[in-house]
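Below: a set of structures, written as structure tokens.
Each value in this text was obtained by applying a stated rule to the coordinates, not by laboratory testing. Please read all numbers here as calculations on a predicted model, not as lab measurements. Cβ atoms are built from the backbone, for glycine too; each structure is taken alone.
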Structure P
Amino acid sequence: MLPQISAVAADSIAITSAFSQLVSAPSLANPSVIVLDEKTGEVVYQSNATSLRKPASVLKLLSATAAYTYLKPSDSFTTYLSEGADGKSAVIEGSLDPWICYQDKVAQKMHRTSLERLEFNAVSAIKRLHSGSTKKTTIFYSNLYAQDVSQIQRFIKTRHLDISLKRVSDAEAIEKSGSRLISSTSPTLEAILDWTLTWSDNLLAERIARLASVAAGNTLDDDGVQSTFKTMLTGFGINSSNLVIKDASGLSKDNRISAEQIAQLLMIINHDPKFAPMIAGLPIGGETGTLQHRFVDTAPTAVGLVRAKTGTLNGTTNLAGFVDSGDHQYIFVILADRHSKSYTVTKKVRATVDRVLGKIATPLLPELLPLTPSGESLTSLNH
């Protein structure tokens, strides 16, 4: 028989001690830090929590939240390629599909549609319809991202093709289409978001945030994304007046947000079932995604107990998410965006963060040992 013993969660004294060491570590260069009790929202520890910092890829938490707020998780995106009805064109009917990638080799590996596939098939169709020539022909398109259009233009230019690229409305695209050549449908938005958060995909984050922006009634650009994020946070009761958003992926060093704002957002979405898939998509320490190699050597007892979003730029090493501690869970945000710009320092910062979280992380049940002949567990005898 094995005794059922619940592990004791780290208390406020232990958390304060651990995070005080983190904040005072020279390598982190005075970070912005906050820890909340996930059940009550009580601030257990904070330092520079309202200071505006560079979020790096932690910003993807806002992009994903916006997607789940303004879009449907079941949404998918279909792209069609057709012969032109006029006999000298091809038509791409897009849907602003964020899942399309540029290179066919990558697309095949990830079971995605590529622009290369669309481009080569469009040219083949035009040549077949136009006696083997591309002279004075056209590729009509609708609902493609600006980067996709630029990619197609480069494809045409580098191959010296006499093909014009012309944007048309949805109705015009249908009107100009003849026989359909390719139909490609993306996975659901939920699946795309899962990939985006797990592997911190910058392009997907940018595109999904823009889709959410349009759905929220704003523009398909950075200004629209900023308006969407601010409106969303305000709707959650989070002060967003000082939020600075220059992109949706976190690549811009001009983005600014506080640890307090991120922690408040994590608190809200973790208590709303609508965002459960988003929480599930966060990397798990020592196991998945951008955290798969973290904690394994630095804090092995924390493996599997930290679920968080990373954020890295030159001189910035952030982490925000959840750490399990016995029967408690804590929300933490660590924004270290002022440290030295070297790989050695970055590794040191990560190791320091891992070890501090390792002091907090505790499984719900400790390793259970057999009872002794006297009825006591070896676990209890060792404490």
Structure Q
Amino acid sequence: MKRFVLILLLAAAVTGCGRDDKVVIKGTFGNIKEGVVYLDQSDVDKSVVIDSATIKRGRFKFTTDFPGPEFLQIRLDKNDFVGLLAAPGEKIILDFGPDPMVMNYTVAGSPGSELIRRLDQHLFTTKVKLDSLTRIYTSLTDQEIATRGAGLEKAYVSAVDSQRKYNIGFILENMSSLATIKALYQRIDENTYVLYQPRDLQFLKIVSDSLSVKYPVSRHVRALKENVTSELNQMYINRLASMASNVNPGKADPVLPDPEGKMISLSSLKGKYVLVTFWATTSENCLAELPLLKTLYSLYHSKGLEIYQVSLDADANRWKNAVKYEELPWICVREENPDNPTYAMLMHITQVPANLLYDPDGNIINSNLFGRNLQIRMDQLFNK
């Protein structure tokens, strides 16, 4: 027995020696001998300082650890930095030349960081070109703009389009790398993403699906998945108005699945007052309606009120989890294809939240009553 325990301990020790979550980052500055360099942990929209190191004789070193790949920045000041994608166990070697840092450095020992270098340098080159075109354009007189303006505008659009195509190609070539997240969210300027066209949402979805398999617990991948869900929902909701306007009005009888897959029809609720409400879990306004709906349901369900709540969520699992987490007591169903929501269109729903109030005979007697107005109407119906 003791021998068996000893073998287990030895095996654990060997396994432990093989696990190394540490990341070592060493660097050399060719033109800086003394100073301070900072290490930031980065997200899509912000960076947080996690360490600093003294530059001695042009050299510096960081040692840190992460449970999984992380986006980092090596920074001299607010505007002078390079990005890294560090994985546990990597020993990253950086060699910096003259300013700007981002265009004059090499990286070794980190495949992800090499991908980030390629992305950042290509975008930097594009920005320099766009800034040059902008300066030329703004320096022209009205007469010069008449002759040269169109050509400069065309060159500007061409440069932006070229950068977009580069990022798309990068994403398709590196689908299994977290570096694709950086490619998704790069910006031309503060207000313009490189992937700026509405159809580029497909690339967020493709990357999210791919990385969710390889990095299911990564906070970056979870944030991407959440963003994709929110963007898809918003796109579907934005489509509702134009879709509804192209549908001939008719009396709709939704027959939709609940979280367990049971099909429930609106017509099966005849004989009751039914509040049909359309919602999405990514809408703050929809979530804000839930407490009042719960109050009204508890007061009037026994008197003949039913709520038939239709989800337009792109992510079925997110909807199911919300129903469970919020402990929604009424009938919860979901449009089977939120991209083409059949019943939302038939019922001329153009936004969320939206609701229709049916009388016991199945006739619509009110629409889009919220807050105090909905409360007053319920009181009129059930406290006569």
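The table that follows gives values for the structure above.
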| quantity | calculated |
| --- | --- |
| Per relative contact order in percent (Cα under 8 Å, 6 or more apart), the highest-valued of structures P, Q | P |
| Among P, Q, which structure scores highest (criterion: percent of Cα pairs over 29 Å apart, for residues 54-261 alone) | Q |
| Given 4, 17, 20, 17, 16, 14, 8, 3, 0, 0 for P(r) over Cα pairs in 10 Å bins from 0, in percent, calculated: source structure among P, Q | Q |
| Comparison of P, Q - label where distance in nm of label points 7 Å out along Cα→Cβ at positions 230 and 318 is highest | P |
| Of the structures P, Q, the one that -11500 was derived from, the read-out being helix-only ellipticity at 222 nm (-39500 (n - 2.57) for each DSSP H run of 4 or more, over all residues; to 500) | P |
| FRET efficiency 1/(1 + (r/R0)^6) of positions 150 and 222 (r between Cβ atoms, R0 = 41 Å, to 0.05) from the coordinates reads 0.35; which among P, Q | Q |
